[in-house]
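Okay, got some structures for you below.
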Structure 1
Amino acid sequence: MLRIVVPKGSLEKATFALFREADLAIERSSEVDYRAMIDDPRVQEVRVLRPQEIPTYVAEGLFDLGITGRDWIEETGADVVSLGELQYSKATARPIRVVLAVGADSDVHTVADLSDGVRVATEYPELARRFLKSHGIDPVILLSYGATEAKIPEIADAVVEITETGRALRAAGLRIIETVLVSYTELIANPTSAADPEKRHAMEQLKTLLVGALSARDRVLVKLNVGAENLSAIIEALPAMKSPTVSALYQESGFAVEAVVPRSAINLLIPSLKDRGATDILELPLSKVVP
């Protein structure tokens, strides 16, 4: 039913891992094969392509569903439907910024200091051109195929480049003067496919599995037993997503308690629960968390 395209390159390994955790394992004959499949009745075919190309192919209807960055959606100007962000790897857990930068010793401190004819090197020619045009500047755009930061000052006056922290740009002797775009990885759909009730339902089901698997990464299930006299103290200590489940123990005066809690808190939580009278404490991994 659905034709899906996923990103090749830096996001490839993390994308495959997420789909596997969502019980939507992507299978292919080799790591260099661009054709793949998912053993699921909702999925007709899978392709593995560069994220730069994905928005255009999805917009044209070659694929129903894809994963790519907001930066490439904006660069291509593709008409796609965003089904939401997927922050599923180190590269996608926080946004990247597309920024305008100049040499650290440049007299330029704001976009307003730039003038017509400014030479801008970038891998995002359309995004850079639109941004500068919106500020009344007619630039000369130089398409860069890498090492963009090295093109100042001999080749370009400024660059439009991606960064997470700005550290690499500072190390290259550049200074950021403006953020052009904040970009997360997104799940996108072809507008016609998204308007089809059957396909949209299948898309939302796949999204539920992906988001559920992603949510489970940061949480664990804690189960424990506790006497009636300590139950309130235990409930108070639990940073649960919702109220914990409490049930009476068979033929005993105590209670069984279980709750989904943040993984980041577990190293402090378990000793605290024991101090408050909990026994038989279990920490269990989760495959999916679906609200």
Structure 2
Amino acid sequence: MNISNKIPLTVVVPVKNEEKNLPKCLELLGDFDEVIVIDSNSTDRTPQIVAEFGYQLVNFNWNGQFPKKRNWLLRNVTLRNEWVLFLDADEFVTDAFKDEVREGIQDSHYNGYWLAYNNHFLGKSMKHGIKFKKLPLFRVGTGEYEFIDEKAWSHLDMEVHEHPIIEGQVGEIKSPVTHLDFKNLAHYIGKHNDYSSWEANRYLKLKEDRTAWSKLTWKQKIKYSLLNTWGFGFLYFLINYFLYAGFLDGKTGYVFSVYKMQYFFNIKAKIYELTQNKH
């Protein structure tokens, strides 16, 4: 493809040991003008895979402080384009998505776009249940991922649950990104165990810092108000499985809903543990 026909956007793929997911992700990015993979000292074939595709590889060594991976790249690496898309290695773009993005970034009214995701679990597309959205597509210089004072209680070197704070109007891309992790269920459980620890610690930090609380979106305020309740996980199960018809995804939908319920229960249990340890 002639470079003049490429989508004038930089795709950034943050990774660590993603040899299973990365090839499929990268092979779909040829229509974009620039692709940068930012790595955290992978010990598998991740660097070799990036080299095989001919994309730029940037290594990131986290010192345990702000900024983490995505913000560090925004502050330290010169991007060739006005727009940036942060894409995880287990996220795969479609032709319809690329066409909509090509058109969307030409609209001067917007500085960012919410993206929708077609989630897969145990290898099956989840057509029902609560739909996941995030804001990883925005105009460079209009914002970055929110600052969270973690004081070394987190060992996650990438902004996982942090949201970008974007100046100006934000739109929405309707065509979904496919979220399909080729790693196994044990990896999923381990990853969400780490996430639940992060969420428990952040909840306690927010409880102490009312200024940080005031900066949350209304959706975040509802979420963090409910995290410290023993029934939130069960409530999520009821909403996802029944109200949003997760049961129509069969056994996979049931297993997914149960694991999400367990995830929120784990957060509450860890909040309880951390609170008890302070006494």
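Here, each number is a calculation from the coordinates, and none is a lab measurement. Just so you know, these numbers come straight off a predicted model, no measurement behind them. Cβ atoms are built from the backbone, for glycine too; each structure is taken alone.
Each of 1, 2 could give mean count of other Cβ atoms within 10 Å over residues 23-30, but the derived value 17.1 comes from 2.
Out of 1, 2, choose the structure whose coordinates give helix-only ellipticity at 222 nm (-39500 (n - 2.57) for each DSSP H run of 4 or more, over all residues; to 500) equal to -11500 when calculated. Answer for the origin of the read-out: 2.
Quick one: distance in nm of label points 7 Å out along Cα→Cβ at positions 95 and 223 came out at 4.1 when computed from one of 1, 2, so which one is it? It must be structure 1, since only it matches.
Mean count of other Cβ atoms within 10 Å over residues 47-54 computed as 15.0: which structure among 1, 2? Traced to structure 2. Consider the structures 1, 2: one of them gives 15.2 for mean projected area of the Cα convex hull in nm² as calculated from the coordinates. Say which. Only structure 2 yields this read-out.
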